[in-house]
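Each structure below appears as structure tokens.
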Structure I
Amino acid sequence: MSVRTNPELAQCIDCAVSHLETLIDGRGKDLGGLEVRRVLPAIARRRVGPFIFFDHFGDHGGRLETGMQVRPHPHINLATVTYLFEGAVLHRDSLGSEQVIRPGAVNWMTAGRGIVHSERMPDEAVNNLHGVQVWLGLPQADEEIEPRFEHYPAEGMPELTLDGVKLRVLAGEAYGERSPVRVHSPTFYVDAEIPRGKILELPPVYAERAAYVAVGEIEALSSETGSGAPAVSVAVGQMAVFSGGEGARVRAKRDSRVMLLGGAPLDGDRFMWWNFVSSQRERIEEAKAQWLALTGEGASERFEKVPGDEAEFIPLPER
């Protein structure tokens, strides 16, 4: 993961009113026919609030050779959220859930003590997939809760328009609206469609927040007119991370689709290895052994196979 540093950004960071802390360039990662643009975790910024992982796929996010065909794989101690701009994805998991994800809907999967899922292209889908997937760390008290899967239709997401900017509140609270999605810690996750020339201020309630450009281009502005701080361009595939407080604003240089995210910091460190995230290193070692047990045709106390998708799986990496 690269972190962009240049004189323009350094000058902006030195200006007390800019709020811009870091500009992260997403890096291409090949998942086997599916190339994503991975933004979090980055070297300079491991997470933003509870958000510990951010992938952008399809369209400007990366190529799709055969559509999404992600074989069954495990997770622990986190929540995954899939959100689409275009296309469709078929989610199946070891709880027996089977759900086609479509644009605007929110699919929230809480892994808790352990879950297995797959992500495939539905039979009727074509290769126009475009979306993002994020992982959120769970508070330590919730890491080992029972796994669950929740689907929230697009029409149930709160929408509002501020000075021509269309906002959909996908999780948590922002701009006076509350999402119906159940969250485990204070957070916000917003899909913003910003027409060219329009300005939007980020929610000021959390010290950790960011804006990711999925389509178009924006610029991070100074919070005070005439302060001398330059605007900093943020292009597709880049995430601008801001400090807390009022006045963090962005302006669209062209029609843009921007994901806004942030929240309260997690309680303590989180360790990440492959698809496993936990506050305890030994818990990850246990998850490795449990996945090897299941995929070795044995029995696992933590993981079960995915009904309807039992024939394949992603093996434990050799590292």
Structure II
Amino acid sequence: MSSPLRIGVLGAGHLGRIHLRCLQPLGDAWQLVGLHDPDPTAVQAVSDLVQAEAWASAPKAFDSPEALLAAVDAVAIVTPTAHHARMAEMALAAGCHVFIEKPVTTTLAEAEALVAARDAAGKVVQVGHVERFNPAFRAAEHHLDRPRFIEAHRLAPFNPRGLDVPVVLDLMIHDIDLALHALEGDVVRVAANGVAIAGDSVDIANARIEFSSGAVANLTASRVSLNPMRKVRLFQPDAYLSVDLLNRSAQVVRLEDVSEGAERDPYGLYLDVPGRAARRLHIDQPDIGEANAIADELTHFHAACTGAAPCRVPLEDGLAALRVAQKVLDCIETSLKP
């Protein structure tokens, strides 16, 4: 087996520490070299975590991003969104592969510039749309067959973390990415509205996204809800799929034709429509593994960096999600005008 690639983490906040923890069991693929965060409190929190969980070795805290980038082959950028573009450009210029958390950047111009920088550097850039790796979605994904409608609810209790961006970029962008991944066609129309509750940016939003194929996504996101929810429902000609991303469960409901005169299960559910063959409602609950979605995406990032597999969530996908998210924000801004 080849030697592990060296990786560092830029940003040691809440999500950065999760990345650092997830890299611990991936030693065959990644050698965690260190981290950088300008906040001494965040660096100390990592040190406390290392001791509390008895990590085999403590990642080195580098004094600058430049010093960290000079010591690694790849970097995970888990900084506030406003710093994503600059950190990614620095990393690519230093010859590093880049994993960058969502949203990929603050503006479309920044993301488009990163595409050019990546191509010039010849490196991998993967975007952290982690729900693609959620084991519940991956189990349901095997049953997808040209879905026509998606309805998603992503609700979270209030938390000051993430208020640097509107809820559309903080939460809804996950479901925008899933919709773009699952539905056919290009986005042809977006309608949306929203309202700010806790601060100056939008905290509750709803968007209807229409595709050239005729498919539709109806997405709702809130970060001021009493109870958390992350559910996606997909409707297609032959089935209805319900995916609970938070509790990691999935259900697939299908209608199956019943032969005339066939013996019926007394506990089964049947639809008898005049003029049509009887159909039975079949409910399947796919097995959901215990996979760690962030660890899985970091494993796939390694496969892309080594050429073992194509990048599962390339920079273009992050740009596409950001482009739709910006349309949603523009619609909300218009709806709020007197």
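Thinking of I, II, which structure, once Cα Rg over 2.2 N^0.38 Å is computed, gives back 0.99? Structure of origin is I. When FRET efficiency 1/(1 + (r/R0)^6) of positions 233 and 305 (r between Cβ atoms, R0 = 30 Å, to 0.05) is calculated for each of the structures I, II, the largest result comes from II.
In this comparison of I, II, the computed figure -2000 for helix-only ellipticity at 222 nm (-39500 (n - 2.57) for each DSSP H run of 4 or more, over all residues; to 500) is attributed to I.
Out of I, II, choose the structure whose coordinates give mean count of other Cβ atoms within 10 Å over residues 177-184 equal to 21.0 when calculated. Please report the intermediate quantities before stating the final value.
On the way: I: 16.5; II: 21.0.
Comparing all candidates, it corresponds to II.
Only the coordinates and a few stated rules stand behind these numbers; no lab work does. Remember, predicted model here, so these are calculated numbers, not experimental data. Cβ atoms are built from the backbone, for glycine too; each structure is taken alone.
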